[in-house]
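Each in structure tokens, the structures are laid out below.
What follows is calculated from the coordinates using simple rules that are stated; it is not laboratory data. A quick note: this is a predicted structure, and the numbers were derived from the prediction, not measured. Cβ atoms are built from the backbone, for glycine too; each structure is taken alone.
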Structure P
Amino acid sequence: MEVTIRKTKVSIIQADITKQATEAIVNAANPSLMGGGGVDGAIHRAGGPAILQECKRIVARQGKLPTGKAVVTTGGNLKARYVIHTVGPIWHGGGGNEGELLRSAYYECLKLASVNKLASISFPSISTGAYGYPVGEAAEIAVSTAVSFLKEQATSLREVVFVVFDSRTYQSYCSALQVYLDGSKA
């Protein structure tokens with residue numbers, strides 16, 4: 001599924017994010033930036049040691065990465081030239097500002113991509129794995145944040161891809177994008 005927003009193609013695919021050829025892929029990282037499970041571990045394994053070395057330098061310089069913030073490193077051995085690492089919130093039932101923190105994670109990645117004049121970026125479904133964020137709510141935040149950013153900001157981005165792992169997540173993201181499509185026709 002795809003739409004175009006002010007010259008930027010937004011699409012949703014079910015695939016392996018480590019194999020994406022966009023200029024940057026987003027890593028749903030933990031605050032230590034040292035790799036881990038899920039998407040984080042897969043990106044570190046596929047990208048090789050160069051990513052971890054840059055992450056170590058970042059942490060030595062600024063400390064752990066706060067939830068909702070983002071930093072950029074090389075893509076190492078990945079097809080993507082860069083990895084944008086962000087920390088999504090851990091789900092605690094929705095009363096701990098999780099929605100704003102998740103929105104910030106997506107926004108900060110889009111902003112970093114624009115500042116670095118990148119043309120394309122791929123996102124995983126941030127916080128919906130081990131961090132337990134409900135997929136439907138996370139999809140709405142991801143899509144609405146990307147759509148708002150593209151409508152409101154001058155950006156170098158020409159392609160934003162949501163790369164999801166399973167069919168249930170794919171359907172949730174497609175539903176969220178459909179809400180945007182239905183709203184834009186009103």
Structure Q
Amino acid sequence: MDTTVILMVLLVIVVLVTLWFVAVYNGLIKLKVRTSEAWSDIDVQLKRRYDLIPNLINTVKGYATHERELFEKVTKARANAMNAQNPEEKAGAENMLSGTLKSLFAVSENYPDLKANTNFLELQRELSDTENKIQASRRFYNGNVRDLNTKIQIFPDSIVAGMLNIQKREFFEIDEPKEKEVPTVQF
């Protein structure tokens with residue numbers, strides 16, 4: 001009798017621990033996949049942005065031919081952003097690209113014909129829409145990173161995360177002071 005009760009209690013404990021492990025495992029995998037999906041969403045929006053930039057530069061070049069240095073800066077910033085690998089590198093490169101794009105739009109203010117050009121206006125609208133989508137994708141990604149990082153640090157879930165070698169993810173953060181700076185334009 002005593003042996004049967006002890007075996008039943010042990011069996012119940014093993015079943016409960018197994019169910020707990022499976023629940024934690026599934027939760028961690030869901031968060032990991034959602035975080036990867038969110039990063040992919042950022043990449044999709046950034047690709048759209050990168051595809052718009054050459055068209056924007058070509059449109060502005062037709063009106064502002066003596067702004068060669070600015071065009072080179074935008075092109076270089078775009079290439080750096082496209083080649084960045086992790087969220088920290090990507091965020092830094094995106095901050096630089098945003099700054100050069102702001103300078104490009106500031107230059108356009110000096111060319112009334114350009115500001116009236118329908119191609120330029122459409123590209124500017126699309127780029128603005130893309131920036132809004134990038135911002136939403138960043139928030140979605142950072143929310144998932146927050147949830148994943150919290151879950152893998154909370155005991156006892158941290159034990160399962162350690163067994164699965166699930167690592168903390170980096171937030172996709174912008175450089176606040178640089179984003180608030182007014183771009184300087186020199187002629």
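Matching task: 28 is the computed value of relative contact order in percent (Cα under 8 Å, 6 or more apart). Pick the structure from P, Q. Among P, Q, the structure yielding 28 for relative contact order in percent (Cα under 8 Å, 6 or more apart) is P. If Rg/Rh (Cα atoms, Kirkwood Rh) computes to 1.26, which of P, Q did it come from? Answer by label: Q.
On mean count of other Cβ atoms within 10 Å over residues 78-85, which of the structures labelled P, Q is highest?
Details: P: 22.2; Q: 15.1.
Top value of mean count of other Cβ atoms within 10 Å over residues 78-85, among P, Q, belongs to structure P.
With helix-only ellipticity at 222 nm (-39500 (n - 2.57) for each DSSP H run of 4 or more, over all residues; to 500) coming out at -28500, pick the structure among P, Q it was computed from. Each step should come with its number before you reach the end.
Working: P: -14000; Q: -28500.
That value comes from structure Q.
One of P, Q was used to compute distance in nm of label points 7 Å out along Cα→Cβ at positions 102 and 150, and the result was 3.1. Which label is that? Attributed to the structure labelled Q.
Here distance in nm of label points 7 Å out along Cα→Cβ at positions 22 and 70 was derived from just one of the structures P, Q, and that gives 0.9; the source is P.
Here FRET efficiency 1/(1 + (r/R0)^6) of positions 6 and 110 (r between Cβ atoms, R0 = 25 Å, to 0.05) was derived from just one of the structures P, Q, and that gives 0.00; the source is Q.
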